[in-house]
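Computed from the coordinates by the stated procedures, all read-outs in this text should not be read as laboratory data. Bear in mind that the values here come from a model prediction, so they are computed numbers and not experimental data. Cβ atoms are built from the backbone, for glycine too; each structure is taken alone.
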Structure 1
Amino acid sequence: MRRIIICYASYGGGHFSAAKNIKEYIEQNYTDCDVFLFDSMKYINKAIDKICGSTYNTITKSVPWFWGKVYYHTQSPIFEKILSLSNKLLAYKLNKLLNELNPEVIISTHFFVGHMCATLKKHGKIDAKLVNVITDYGDDPYNEWIAEHEYLDYIFVAHDEMKTNLVQKGVDEQKIYATGIPISSKFLIHYNKNKILESLNFTDDKKTILFFAGGEFGLAKNKITELLKNLAIYFENTQIIAIAGKNETIKQHFEEISNEYNAENRIRVFDFTDRVAEFMYVSDLVITKPGGLTSTESIVSKLPLLIINPIPGQETENAEFLEERGVGILLQKNDDIDLALDGLLNNQEELDLMKRNCEKIAKPNSTKDICEILLNNKIGH
């Protein structure tokens, strides 16, 4: 049996989702592989993991502009040296796990872990094939993704422009594959649209909006209030699937607005749901932050995006990519919300164009392609 370790860090949900999607595909299609999934930072040091997670959460929620400064300043040579030193120190704890399991392949969906593994390989501590899976869309990825790239064997990226930029930074072109970001096979299913709408007590004569509003790194409360109120009052020909995630306050807030504006028959509120693929399949528009995984799932579902509240750094870069490719519109802080909604919901031609643009850039077989490159080639070129 071939042993494969997939490492992630739980700072934002996308890194875990990408890791889980790869694991599920391998387990379903490769019976000769044992796959292990690890929250690597939590394994290395629970206290450090908790500090990193809570710091990221607090900054991105309370002072997101500051996170942008942190994100870009940590790409300076001085900070890169500091990160390199800290990763080197933490890597030796990870080394214990890797030596116990002795994997043939290590896949990393977070740059912290990818850098640690490359450091261990550089110093002769491990000899596994190393794979980094980049989970955002910015043309110029965060430098940590390619730290010690001489010791990486595969780098999977979202699109060709990213590959070009990595080559210009000195990464061997033969190591880079523009497969797209790995998604769940649920997003490739052709669902029965009428059945899904019926399960929500919705009809097929209204536009359906999927609203990702909550979660650990959700949208600003004032934006949620204004958007949902406007949809409830001024856009009666819509029906809304609102996902609050872990945020109980936001869930209650949605329900209050629904009741206040007599929109109970048009708004369905969920906390956690495993039906996102179904909901995307029946929707005409998604309102969301531009996380790498959610953006990818929307594109594959041919679902135009109204982008709101991107975290400065990787999410603003994702938003720029989505706008440039004509699949999303970024709602800026001072934009007229009614005008933005009207420009999409009452303009079928624009929505259809955005859907066609989604089809042009979608990489629906991303997970399959990643696994086939790695496993059908017996983990080698």
Structure 2
Amino acid sequence: MDFELADWQRAASDAFADYLARDVAPIVGAHERERRLPPRELVRAMSGYGLLGGLLPEALGGQGLDHVTYGTLLAQLAGTWASLRSMISTSNLVLSIIAERGSAEQRERFLPALIRGDTLAFFGLTEPNVGSDASGVETRAERDPASGGWRLRGRKLYISNGVHADLGVVFARTGSGNDRAVSAFIVERGMAGFSAREVHAMGMHCCPLGELLFDDVLLPADNLIGAEGQAFAIAKHYLNLGRCFVAYVCAGVSEAAYKEACRYAGQRQQFGRPIGQFQLVQQMVADMMTRVESSRLLAARAADALDRKSADAQRWCSMAKRHNSDAVLRVCEDAMQVLGGAGYTSDFPLERHYRDVRHLAIAEGSNQIQALLLAQGELGLSALRG
């Protein structure tokens, strides 16, 4: 199986790399120091490169990209500025849900601005007591007889884009009693009873996490996505896509850290010669090289399975996410070791890379949960049920 990029994919990748080096990389340091959001013009520029809506068919305003191409571009963005990547991929996830599961009216109302990057979106699933078990959502939506809409009550936590997004998809229980049916709703900034606060985190300083509060928020009936009680399947489907793209993100950051270590090893002099001549440094370089390449291949394998609609796509996405989010931490640690004290400082991007990817072993279903899913599929035995 050939995972080398086609000529047109390579051309798109090269053009995007030139743009990132010219217009994005020079401003990252200042924004990170001041914890400023990426400029909105950069968000809008991502649309032209296919990172906002590019996976959608042209009839819906997209570019018809395959998952391999999209993931390749996402990896490049992550290696340059992970915060901007998080902002973009979260918004892209939501616009994909609206495009593929929403009504014609919802697509007409929300899609164009999301694809252009004029508006941003959040994905509201995680709660204080709900992480990997999406079926345990406690936020509730109940019908409002007076308006014909819904009353939303609850709390979401650790939500990317949650503080500054213009709208989002929120998952809430709509069943009664023991009915654990979950529905998805579009919630817009400015709705009465909806508030958000920033949650300070170890990394992703330019795309802060948010805590979202829904205090009797009145939602129009038209803001329900798809059929009532059917959103758990939506969450599972898009979380699986997210795992594939997390794998690409980790591969992109791994490559960036590896290249930084190689540059430094060739320039830094100790005992009258480049430290890259020392055997223990060469061993770390070889370890990083292997993890970078294995991460690239696993991400491509997962994306290819999605493109082919393979029955084992979920398996490959879980495997790639688990492997790559572990591997990127090892690569960053080895790269920091090569740089020595310099790698621990903000003079070099390695400490930011490490902070920005640490959460990816937790996000989109923790790596421990991915291990259970993989073993369950292989053995036919569940560790989650007796």
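Structure above, values below:
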| read-out | value |
| --- | --- |
| Structure from which 2.5 was derived, distance in nm of label points 7 Å out along Cα→Cβ at positions 19 and 251, options 1, 2 | 1 |
| Highest-scoring label, criterion being distance in nm of label points 7 Å out along Cα→Cβ at positions 155 and 283, among 1, 2 | 2 |
| Computed 81, 49, 40 for Cα extents along the principal axes in Å - originating structure among 1, 2 | 2 |
| Among 1, 2, which structure scores highest (criterion: FRET efficiency 1/(1 + (r/R0)^6) of positions 11 and 107 (r between Cβ atoms, R0 = 35 Å, to 0.05)) | 1 |
| Answer label among 1, 2 for the case where Rg and Dmax of the Cα atoms in Å, for residues 147-322 alone, calculated from the coordinates, equals 18.7, 60 | 1 |
| Structure from which -15000 was derived, helix-only ellipticity at 222 nm (-39500 (n - 2.57) for each DSSP H run of 4 or more, over all residues; to 500), options 1, 2 | 1 |
